[in-house]
Structure 1
Amino acid sequence: MINIGNTLESDSKLMFYPTEFKETLKMLPLVGQLNIDYMKEKYQLKNDLGDELYQKLFIKATDKNILLEYILYNYFVETNQLDKIKEYFTIHYGFSDEDSPITICDYFAGEGKWLDVFKSIIPYDKTKNHLYLIANELEKNRYNIISQNPNIDECTNLPFEDTQYPKNHASLVLFNPPYGTTNGERNTKYYLKLLLRRELFYHNHINTNFRGGKIICVLRGDDILDCNELLNTYFCINWSLVYKVNEEEYEKYKQYVLVADLTSQARSLQSS
């Protein structure tokens, strides 16, 4: 006899709600330091945009008290000028010790497109930022796509529960798990607990000067509420960076973007 409950639960783990491409691009500056070469901005960028548009964007940055680099970057994202991003911008990531790889993990990676943007969109200084991208994807066809992506350094085709990642390896976790339930618990909360219990996030083990890894969540509002206690206990949430995804995607999935840093409290969960 088929166990319908178990079948539905298994199917829920194969659900795939890809984050829209522009949304993934908007997230990059949330966890990195954007830079523009001064001479390029002064002479090339202003000419490309024209004085009127440049001044408009400059005033917008001033009015909103946002660095001009971020206003310019978002303008090029919204106008699909990725060539301009690659021409004018660089980015610095710094989630772990300077002499360690910056390991970015998506344990429910879909086709790996969110992971890919960390290497393919904004140039970064490879002498200072050694990015190592890790993907896990349960569905075989999506995994096959990931396995052909040269930007992704390591990939597995397993249920997350069966993966064997080392402790403290993840500088940054991209977290958009499948919706549904596992053992009567919503998947988002179930998997967030597993991430913490397995101590997958980087931390430096120093109480007096604790440094922990980061997480970018793309989650439904009701899942954020369900995980509220976990998020507020074990992470420091940057509330100024919490926002709705674009209107079309929000209408479908009611998703928000949330960026947070691991706190030293996370070490207490492993024994609970």
Structure 2
Amino acid sequence: MSQAEHEHTHHPVANAEIQPLGYLVSLQFHPPIKLIGTRGLEFATQLSAHFDPRGVNLQENQWIFTQPLGATPAGVFQVLIGEAQVTLEAAFPPHRLEWFEERFRFILDEFRKGFTPAVLLASNASIRGTLQMDGDARIFLTTHVTMMEQNRLAPLARPVHLFGIRLVMPPYQLAQKPAIGKRAKRPKIVASADSLFEVKVESFVEDLSKLYLETTGQWQTPTQWDKKTTDVVVGRLATVSEFLNKNLIPMLSTAAKKEDG
């Protein structure tokens, strides 16, 4: 069968891997620090071993350090420091996750040693990426995942360019319902995790033959900030990546298989 005769399945391409669009780690700490310009320049110098801050913007309430990444103009490695928050973000990363984990760990350790925050209040870890489809991501989500008939969209009287689902999962789960015949009880809450997870699954606006995936984990248990804490926080990128690959994608695939019969 020629390429022109190929009948699209509107499912993910077999053995397709997620193409990363971004990695992010964000921390909230206490007590707040004072953002003094001269100290910001010193910190930029401290980072030079693993980070090349070619752009330095020292504002009164935020420092921004940027390093270009890869060949695309949109590729950037950015460090944002506020009075009570640090955010590390890589957009259009040309390297594997491990490359950024090493640098995220180094930057956070230098920040911890230089500014001595006492308590880590909360942290986020997020991964964004795309998955190649054999066909149209909108059809995959409407027909094969959510099982929405195409005519349901007709009243909109406009073409739908982006279709997606968003799920928020708090750090607990409900116990299983009692078996038939047993006395009904209110569902019990069973603690299952220390984090809230939020996921987005959408047709990719820039290319409808790709599925856009975003997974964010939020940890909100205050703890003393030491070197071990830094390792744990950066390690949460791997936790988010594992959830994306081992939980989210199989969930989508299972739903599609059930719909297809």
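For the read-out relative contact order in percent (Cα under 8 Å, 6 or more apart), a value of 16 was computed from one structure; give its label from 1, 2. Walk me through the intermediate numbers first.
On the way: 1: 16; 2: 23.
Only structure 1 yields this read-out.
Of the structures labelled 1, 2, which one yields 4.1 when distance in nm of label points 7 Å out along Cα→Cβ at positions 79 and 103 is computed from its coordinates? Corresponding structure: 1.
For which of the structures 1, 2 does the calculation of P(r) over Cα pairs in 5 Å bins from 0, in percent return 1, 5, 12, 16, 18, 17, 13, 9, 5, 3, 1, 1, 0, 0, 0? Computed on structure 1. Have a look at 1, 2 and say which one yields 1.9 for distance in nm of label points 7 Å out along Cα→Cβ at positions 111 and 143, as calculated. Matching structure: 1. Matching task: -7000 is the computed value of helix-only ellipticity at 222 nm (-39500 (n - 2.57) for each DSSP H run of 4 or more, over all residues; to 500). Pick the structure from 1, 2. That value comes from structure 2. Thinking of 1, 2, which structure, once distance in nm of label points 7 Å out along Cα→Cβ at positions 31 and 239 is computed, gives back 2.3? That value comes from structure 1.
Where a number appears in this text, it was derived from the coordinates with a stated rule and is not lab data. Because the structure is a prediction, the values reported are computed rather than measured. Cβ atoms are built from the backbone, for glycine too; each structure is taken alone.
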